[in-house]
Structure formats: structure tokens, C-alpha cells
Structure P
Amino acid sequence: MSLPTVTSRWVIKPTKSTSTGTSGFDGLEYQDSVPIPPLGNHDCLVRFEAASLNYRDVAILKGNYPWTVNEDVVPVSDGAGVVIAVGPEVDEFRVGDKVTTLFHQGWQSGLLTPTKRVTTLGTYLDGVLRQYAVFPERGLVPIPKHLTTIEASTLPCAAVTAWNALYGLPSRSLQKGQSVLVQGTGGVSLFAMQFALAAGATVVATTSSTAKAEKLKAMGATHVINYKENPRWGELAKTLSPDGEGVHHIIEVGGSSSMEQSLKAVRIEGLISLIGFLGGKDAASSCSFGDCLATLSIIRGVNVGSKQQFLAMNEFMTAHDIRPVIDGETFGFDEAKRAYEFLWDQKQWGKVVIRIGE
């Protein structure tokens, strides 16, 4: 069987036409018959079967992403597929292996550095919204044996971010019996909830939806707070922690818009993991350094995680038979724009997946 020489793909075009200064989802352009580069000695050719979207992906096209995005880049960081060819010096993978992508292609282990930080897929480097792609073997991760490629396509960003938030700071790693607060029902929050429950932690969750509150309870959340009905939800979350002294870990995905309440929920010397900006990149906050000092909390930025962390997370997921929460509606490769709109409209429960080919 001959190997493919061209691929279809989506790219982000730099056109600007809307009131936001961006082209919105019309900035996605489909391209056919794009040449596939030759394999290097340490490269793998991957046939993608699925990709999943993160808030980051829609934020880029809506002009709400605060970091650099290269022109004409292939979007989306999270994908999974099958290795169909390998370079002569590849050691880690064989033809037929199922793999997923590493968010920071250059971050293998240790701490993130400025050099590693600019190796992200879908912004600095071409992402996964394409049928075939060549990746260095170090930029791929074997998928957990109990997951399908559709399920594994949800892992590279949201799941690894949640894992890093809970276990990336060794002195504050999540322990059995501790408490975790997750905000909303996005990918990072749901993965963090699954990891926390598997570790024997108490989970306090927030949402503005009655229907989603029931789903969170069904997943195992001990307490669910409607933040629309309880705008001072941080104080309530503190009282709901097992000892009433506040939660140990907060998965902060709202950014400036929710930080004030997170500081009210956290216990003394607890950990707030700053992850997202769902409240908007320009959202204001009324909290201060004094509030941070009052709680003596650790506030730690989290930018996904390393390959070493990814592999550790996969072992944990396998040991606890954890499967990603995926929305019941998936989208075809030619429906990429509709998938983006679906996520932007917050219609999903769990991860939004695009089927590329199986």
C-alpha cells in the first residue's frame, strides 16, 4: 500500500472583517491536496482519526486569545490517530501504533521555558485539523490502551492541564481526603473532577445551569453551586469544604472575572491553579495582592504540561479506567466550522470532537 503524498487541511486565514477585528469562524479555510513533507530520521507519519476543540481554539478566531498565532497555521492542538510510517531512527513507535499529540512539542520534562513555550500546536506550529501530518516522535504520546482514538483526541490540552494543576507542584500534590473546586463544565474542569474523585477527594463544582448541575452530581460532585444564583459563591464553597476551612485546590478557569471568589474559597496555604480566561482576556478584577496575602495561598499559572506528565496521567487514567466526557454530537471533518460554533454557543456537555477519518 502506497503512502499518501498530499493531505486535506483547515488553516486560519488572517483576514479581518467583523466588528471584533477578526474574521470569526469564516477565518477557517479548507485546503485540499497540500503536499506532505518527507519523513525525517526521527519522524512519524500520522493518519488522524479525530480532533477535539478547546476554548482556546474558538477564542483565537473570535479575537479573544491573548497570545501569538501565526498566519496560515493549521489550527487545533488535540488530535489522535494511527502511525502509518516511521523514519529509520524512530525508536518509540511502530507502524500501527495509536498516538495522540503533545501540546508543547518541545516540552519533554522538567519546567517550561521560553523556548519550549513557543512550540505549541495550532498557534506557533501547525496543529491537527488535517488528514495526515508528519511529527517528530518526541511530539507524540501513545494513547491509553482502554481508550479509542476519539476519546484520546481529548487529552493533550484539557486533560494534561488538569493533571498538572493537581499534581504538577509536588509539595502541593492532591491527596486523598482533600477538597477540589472546579469552575463550570469545560474540559479542564471535568477532567480535574474525574481525577480528583478517583484520588478520593471531595469535589465542589460551580455552574449556571440546573441541567448541568444534575449531571455534575451524577458524576460524583459532593456539592454543586449555581454561581448565577449565588454570586458570592466563594464564601459558600468555603463553608462546604469538609472542615469548613476552605478548599485545597481551585481550578481557576474564569480568570480575572472569578478570581475574587476563588480567593474567598481557598483555605490558608491552598493552591489556586490559574488556567483560563473564560471571563474574557480584558475582564477586570476587584481582588488585590492583599487578598492573596490574607489567604497565604499559592497562585500558580498552568500552561498544559510536559510529555512526562502526560505519560503519568495516562497511567492514572488506565489504572482507574477513566474515560473522557464527550458530547453526544460529533462533527465530520467538513463540519469544522459548525463544531466551532457549537462550542462557542456553549451547547456542549463535555468535549467537542471532530471526526477526521477512521
Structure Q
Amino acid sequence: MAPSTTKQWTVAGQSGFDALKWDEKTPIPSLGEKDVLVKFHAASLNFRDLAIPTGKYPFPVRDNVVPGSDGAGTVEEVGSRVTRFKKGDKVATLFNQGHLAGSLSPAAIGTGLGGALDGTLREYGTFDEQGLVHIPSNLNFFEAATLPCAALTAWNALYGLKPLQPGHTVLTQGTGGVSIFALQFAKAAGARVIATTSSASKADLLKKYGADHVINYKETPNWGETAKALTPGGLGCEHIVEVGGPSTLKQSLSAIKIDGVISIIGFIGGFSKDQPSFLDALSNICTVRGLLVGSRQQFEDMNAAIEANDIHPVVDEKVFGLSELKEAYKYMYEQKHFGKLTIRIGE
């Protein structure tokens, strides 16, 4: 028999991490005919999760929303007209529940889990069957819980506009989830990877996961020129996964190849008055695009590649329990993690 209540977190206001509120007995709504009840086993955190309770997230957010876009679990119950899943299936959540294929629409932007719609940081959640995917058969729940945001964002960056080709050069920044996934996907595709970091120990880990070159951006402030010089013929990088935002975009423009693509997916470097203008895309003859995760079709394509190449997400060795969410947010805010930070929810 399906449970009637769930333990969960909500975000009340924008006062910081204290806006996170814990409830041990929230009623689970009755299942609609096209709904799927998921028992979560694991979730993972993203920079977005830290931005929402601090009022720094630029997309739709509902007050008292259950946070978290990323989760993996088991189908507990299905509605009478559900055809895509059955009880016992292992599933992961789609970030924007309305983005099934093709271009993102304004309506789909308003369906982000953990922002506009209740997310994954709870024991049980009900979702429309269209908003879930089967997890790759080679992954456990913690690994699968890292896929909905960071992995799919990296996949979209490399394949969403101008598909990555073997022999291309990809530039990644830092050691967060998106950057590590981009490194793994690029190496699986036969591409070359140049990575940046400020840590010698993290540089060793980047090399362990396949980075061909690692640049310490604190020791080399003009790392864009250095990265370009490391590419074949010094022509530049075909793809740059831009996570820093205004503080790093100038260097990315220095590293890009003619007709290359810079995919802006975040702003973890903060904001800066000294940032490039739109005309810099012209003077460097490149495409600079913003993207917001990806579609379910891209998710399923990515999962097929993960299975075929036996790719395993890099998960931080530290795992927090669901009730320890505030501690997990602080741990991530202090950048103590490597790869993806996960939350244990259920057995």
C-alpha cells in the first residue's frame, strides 16, 4: 500500500539557507490517471539550489516549493492511464518537466523542478509520466541522481547546437558537476580536453579523469591565450563550457576557435562590470549561447551514451542524509565537494 505522507523540505522566502524548512508529515496528494508516485533513494545538489533560497535565481520560483531538481528512485505506484512506467521501474526526474523535445519554450521554463514545481528533496514525489526517464542500467541511484541537471546541461552544451566531433578540443572550467560531466562526455567522444582549476590536488584528479591539459587560472590569469596555444595549430577550442559567467567570459573568448561555440550555463564566478560586450562575439567570430539544461529526448540520448560507454558520474565521497540538508548546502557553498554532492533519501 502506498504511503499517505512524506518527509520533505520546502523553501520559505529568500533569507538564505534558514529559508529551508523541514516537515516530517506532509500529505501525499492522490494519484492522477497519468501520474507516477516515486520513492526517492537519492538526490543531488546544484549551484541553482543554493541560489534559490538566497534570491539569486533568475528563473521562476514558487514560495514554499520543495527544492531539488535532481532525484532518482523507484516507481511505487502508477495512475490508471500510465504507459511509460510500471511499479518497480528505476527512474530519474526531468529538470524542466515540460521540455520533452526540441527548443525550450516560455511555458516549459515555468516547469522547473525545485523552482516552479515541487522537487526531489523529499521521500516521495508525484510526477506526470512525461517528466521521468528510465535510469541507465550501469548506474546506482546516487550516480543516476546526478544526471537531471549537471549531466544534461553538459550534454546539451556539447551536442545541442553544433555537435562535438572526434578530434575537437573542449575547454572546461573548474571541477563542478557540469565541468566534470563535460570532461567525461568529451573524452568518450574522442575529443581533447583542456581544463582549468586553481587547485593542484584537483588538477591531479582532472588528469585522472582524462583531461589532456590542466591550467591553474590563478597562476595563469590569461589562461584563455594559454589554452588556445595548446590546441592544434593554435587555432582555439571548438567548444567551451562556460560556468563562470561574467568573470571568465573574456578568457573564454580568447580561447575560442573561429566558428566555435561558447555555451554559457552559469555564473558561479559572480558578476563583474568588466565583461565583454555582444560585439566580442563578432570580433572573435564565434557563437555565444545561453542554455537551460535540456529536453527529455536529449536526456534519453545521453543515457544511451552513458550505458554504451559505461560512464560513471563522479560523486563526492561525502554523502548527507535528507535531514542534514542545511549542512549539505553549506558544504557545497564552501566548495568542499569534488564532482556531484549527493543526498541519501531512502533505502
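Nothing in this text is a laboratory measurement; each read-out follows from the coordinates by a stated rule. Here the structure is a predicted model, which is why all the values come from computation and not from measurement. Cβ atoms are built from the backbone, for glycine too; each structure is taken alone.
Mean count of other Cβ atoms within 10 Å over residues 50-57 computed as 17.5: which structure among P, Q? The structure behind it is Q. Of the structures labelled P, Q, which one yields 25.4 when mean count of other Cβ atoms within 10 Å over residues 90-97 is computed from its coordinates? It must be structure Q, since only it matches. For which of P, Q does volume of the Cα convex hull per residue in Å³, for residues 170-297 alone, calculated from the coordinates, equal 99? It was calculated from structure P.
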